[in-house]
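These are the structures, in structure tokens.
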Structure I
Amino acid sequence: LSPTPPATIEIGLGGRLADWAVLCKLRLASLVTFAAFVGALLASGPAGDLLRAAEAAFWITCSAAAGGVLNQVLEREADGLMERTRNRPLPTGRIAVRDAIIVALALTGAAVAGLALRFNLYSALLALGTLFGYVAIYTPLKRFSTLNTLVGSLPGAAPPLIGYVALAGGVDGWAWALFAIILAWQFPHFMAIAWIHREDYRRAGMRMLPTIEDGESAAGRQALAYSLVLLPVAMLPSLWGIAGNLYTCGAPVLGLGYCLASLAFAMRQTSGTARALLWASLTYLPLLFSLILFDQALLRPVA
């Protein structure tokens, strides 16, 4: 037999790596990494320990990746029914369920051990509890109740909290502020996603708010309500005296943009307003986190 051409091997390897990236939800994990890094860096003191913060974010990302894998293991049949997920590695059989579970357990073990041994037991337990909440509570709840978004927002807001605890060993103002900000931010974000993919969710039997009777307008109202809640929540660091002028001036501007996108979606649920809200949500959080980092850099004493 003639050997397989190198190009085929390269494509096969690339496809395999791409499948594992999808299974670990690396696109979502990138936001987790940034959130965890910001939390850890804020906890590392005035000097800011970049390497320690990056390491903590790495272990937290491993935990998030494990959650992504286990989520898809549990939802592989539903994923096979939805247009946007039917080509994922598990529904198509490109990756075996057994292999996925093994990798998820390995990632979980690495995350817990890394946080416990390199940082502290509290952060390891918090990461494990977050993983449990996401996989064992939120994921199955999607089939039974529209409250799944509320329940899922708790583990969704945990990464910066875990990062903070890893470096500080406890929580204070910034930890709670970041947790509350992400908690409120998630609702408009997920209402937009749920509306865009509502037919897919109906087909798969997922109880997302836009899939129920009068749920589409309710999703718009909920998106607007939480974007309004986010405005004062994002100002907590300023009210507590832990943020500087840059953050105090910039955060309301970002929040207002998010509110306007939510208002447009609340007034009229269309593909255009939903996608605009999704874009606004994906822009808001990285910009706010960057604003926090620049603001804190300005507050650091000059050596």
Structure II
Amino acid sequence: MRPKPHPLKGLPELVEAVAQTDLRSWTQAWLDKDAEDLAVHLWAQGTDSDWLWCLGLPLLSRAEQAITASQRTLIGLSALPGCGKTTFGEWLTAASDSLGFAIQVISIDDFYLPAAEMDRAMAGNPWAVPRALPGSHDTALMVECLSRWKQGASVTFPRFDKALRQGRGDRSGSIRCNADVLIVEGWFLGCSPLGAGDHLNEGSSHLRNPLTIEELSYRELIQDKLASYQRVWDEIDTLWQLAATDFNAPMIWKRQQEQAMQRDRGTGLSDSAVSAFIRMIQTAIPAISFELDQASVVYDIDPDRRFRQIRVNL
């Protein structure tokens, strides 16, 4: 995965911010570390090299900056389902190990409520999805764990396995974290309730089928649920976002993701459940809520999972 001869728009500015050097020197420094060979087996065939050179390595440079400063840093990674953030997280973990960086990647979904509680919390939603909505996570536990970790403690995080209970998922063990840098990812990470001047039906122009009365009503409930996540977002030191240029892209991504789970693990959601999940992603939270003004770095990503530009606010 060689770097492209013409860098993505915004990359020079990002490199200067996270590594305090110019793009050419930074690129050569990573080439000297054999960056192209870092956990190369975890990249899917055909993955664009920008995932390495424009996202992976800059994020590692930002982490190295925090490690050098001996400052525990929580980095948020916000991206819609299916775009590749989970696989990217696996690559980050493996690459960090190879480099000797104490970095750990978790998901807000590791903090899903226990099965019985989650079933009660999700009961009655118009998409009949078993999880993923705001309100399905233990936000108090998230705040406690993240806050204690930032204060220097060694913390135990729960783990969640989406393949359990016929694809409905359940908690599955735990993992100890004493890392110097923690990266937490989630599909609505950083989203806030609508402002006073916004309307519930805003941000719906992408929908092929308009919002139903039930969906609009549940949107209002989700706004209340989102408010409880703000304490979690407040723990994040810097937020990076993969912003879909087409809000319908999860239709493609999620189906590909489920096909891979069926192939690799022999289990997953049914076609009807996948369709319901996609509809939930498209309708549960207004699209304008994903315009994260507080994000330090935003990558515009198209339906083919290719980056179009980087917007830097560091």
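The numbers here are math on the coordinates, done by the rules we state, and not lab data. Only a predicted model underlies this, so the values are computations on that prediction, with no experimental measurement involved. Cβ atoms are built from the backbone, for glycine too; each structure is taken alone.
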**Report entry** distance in nm of label points 7 Å out along Cα→Cβ at positions 44 and 212 from the coordinates reads 3.0; which among I, II
**Finding:** II
Query - Of the structures I, II, the one that 1.8 was derived from, the read-out being distance in nm of label points 7 Å out along Cα→Cβ at positions 52 and 292 - result: I
**Report entry** Structure with the greatest value (metric distance in nm of label points 7 Å out along Cα→Cβ at positions 20 and 76, set I, II)
**Finding:** II
Report task. Using helix-only ellipticity at 222 nm (-39500 (n - 2.57) for each DSSP H run of 4 or more, over all residues; to 500) as the calculated read-out, with -25000 as its value, let me know the right label among I, II. Result -> I
Query raised in the report: Can you tell which of I, II yields 133 when volume of the Cα convex hull per residue in Å³ is derived from it?
Result: II
Query - Read-out FRET efficiency 1/(1 + (r/R0)^6) of positions 204 and 252 (r between Cβ atoms, R0 = 30 Å, to 0.05), computed value 0.20, structure in I, II - result: I
**Report entry** Origin of the value 17, where relative contact order in percent (Cα under 8 Å, 6 or more apart) was derived from one of I, II
**Finding:** I
